[in-house]
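For reference, the structures are reproduced in the following blocks.
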Structure P
Amino acid sequence: MFRAPMSEDQDELLRLYGQMQRIRRVEEECARAYAQGKIGGFLHLYIGQESVGVGAIAALRPDDYVIGTYRDHGLAMAKGMPARAVLAELFGKATGCSQGLGGSMHLFDAEHHMLGGYGIVGGHIPLAAGVAYASKYQGNGRVTLCFFGEGSVTIGSFHEALSLAALWKLPIVFICENNEYSMGTPLARSLSLEDVSQKALGYAMARDRFFARDVLEVKARIGEAVTRAREESEPTLVEVRTYRFRGHSMSDPGKYRTPEEIEAQKKLDPLQKARDALVAVLGEEKLAALDAEIEAETADAVKHAEEAPEPSPDILEPTTYVGEFAR
């Protein structure tokens, strides 16, 4: 059940609601643009899972690191990437975060310490451990958040990363966004142990497990793990149960789920729960004004992506060759 915000939480909940709503609207426009043929390749939407990324990243400092999977649009925006840069990248335009060369699955923003989305299931988890190792070696006090789905926990690289993180006491938080379906496979058919957090026990690692119904709770629970990483240089595995309202990707019609299941989950939507809680204390007018502002920002980002130039052939050489191979 979503808890009503205390007075000291209202401003923070309003800020986090704004982030979740921005992500939701951008993702909805991404779905529309994909259907219109304006976005190519694969497109994995974050709709329904916004409270995980927004709440978790809210517990970080600006200079902390985030690494995620191909479902990375929401993480990038929560870390500070503008909607214009996200949409332009998805449209393959020169003003995108990677000049249109990375696309949907590979959003990267060094300025905001968003170190990329990665397309290989589980392959990025050791990379995140390496980033955390660098932070410990340099003594810069930074924490790394590594996001992945429950489908990654059966991959060898997941276990290798956790083993080294525990052995070397790395400042990292591993966040399993368990949306109950590994692509189209139900949880019960893909994992012999439903409680993913128990995987931490094999590495003497701290763990936590909860449902992402309340974005403030997500921030608080992940905040405990972030504090442990920063102050004690100890890793944590956190399983956050969530739910995506769309298929695995835009090419997935999601026929393995019933309409009744999806509608039941929508009634638990953390975004709507946050809005309802804010309306109860701030009034509908204030929330409607914020929604209108976000709508205008989203429309501006779409217009920018549509009108931005295509990447120039001039970028091919410098983005392909380095060092002695570059002229």
Structure Q
Amino acid sequence: MIQTASLENVIDHVHRISAHHFDETVPVQDMEFDSLNQMWVGGKQVEVAPSAQRLISNRLRVPFSYLSRCPENLQAENLNYWIEQERQHRDTFFCRFDGNHLRAVFTDRYRPLDNMEVLSQLIQHGFDPTTPVQYAMDDGMFLVKIPEFARAFDVNPGYGKLDEIVPGVSFANSEVGLLAFSIEAFFYRLVCTNGLIAKTSSTVSRFKHISQRGLERFPETLAGVIEDSIHKQEQFKLSRHSSVDDPIRSIESFSQRFGLSQTETEVVRQSYHHEPGATMFHIINAFTRAAQEASLDTLQAYRMESAGGQILSMIKH
């Protein structure tokens, strides 16, 4: 769920919930499973968080959908067999913990980028700590969006009713491997508080956790995102005049294209009826409004807002 706070309050919040986070390189021979939910790491029993369960299943090549349906003894039998095979060609795993919980497992190729490091970059590059920001955070993902109200523009000029959109910048990160670190354009529609996230066309803005390129290229990426967001203002205005013959069918087609589940697609369909219309603007708005659905986690909401951004990028002169 998106919340609003000052940047410094977000920093304080992230600092508090990260207090018990630590990383450790663990010999594979020191890992043994009681079940998918519980295991032994270096002689210590730990709980396995859902994010780590999926990473372990993928690494050991055992389908998570299968494991999660097995009884605990069969889970342990499968996992212990395959981790024994892993020992034949791997010495260690890079493990991320939250106290007594294992939250992620990676190979040595992984390069961590913590949420606090991202926030530190914002301060270092001139963002005012008192700036109001929007943010969302759960066990899988962190998202902070900084609107620039001074750059607001009317998406419907000349039609009597003011409909302002505020551009800004979005920073997304996952400490447990759900997605790459991303710096992207953010657009906030004031009349309905919908948000849209759009990747830039002028520069690389997504960085996998295999190097420090995200931090090294932070200034130039940030500048590219801000510059690119200016060009997208015209696309918003054009979307108001791009007709759609069958809006619901278009929503279903885009949902399939972006890999949304049937449940997520239904959320978008229902969101469309809050502000129906036969233009691409209304299609985009359906996806961005869907991101406000309380049942969605941070990653799902991010995907909805990013879907809106991808549709916007298709609008041509």
Quiz item: Looking at structures P, Q, which one was Cα extents along the principal axes in Å calculated from, given that it came out as 61, 52, 41?
Solution: P
Exercise. Identify which of structures P, Q gives the largest calculated value of Cα Rg over 2.2 N^0.38 Å, for residues 11-50 alone.
Key: Q
Quiz item: Of the structures labelled P, Q, which one yields 18.8 when mean count of other Cβ atoms within 10 Å over residues 27-34 is computed from its coordinates?
Solution: P
Exercise. Could you figure out which one of P, Q the value 21.8, 70 for Rg and Dmax of the Cα atoms in Å, for residues 43-178 alone was computed from?
Key: Q
Quiz prompt | When relative contact order in percent (Cα under 8 Å, 6 or more apart) is computed for each of P, Q, the largest belongs to | solution = P
Practice problem: Check the numbers for distance in nm of label points 7 Å out along Cα→Cβ at positions 163 and 299 across P, Q and tell me which is largest. | Solution: P
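For distance in nm of label points 7 Å out along Cα→Cβ at positions 59 and 275, the calculated result is 4.4, so let me know which of P, Q that is.
Working: P: 2.6; Q: 4.4.
The correct label is Q.
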Quiz item: From P, Q, which structure was helix-only ellipticity at 222 nm (-39500 (n - 2.57) for each DSSP H run of 4 or more, over all residues; to 500) = -12000 calculated on?
Solution: Q
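Each value in this text was obtained by applying a stated rule to the coordinates, not by laboratory testing. All of these numbers come straight from a predicted model, not from anything done at the bench. Cβ atoms are built from the backbone, for glycine too; each structure is taken alone.
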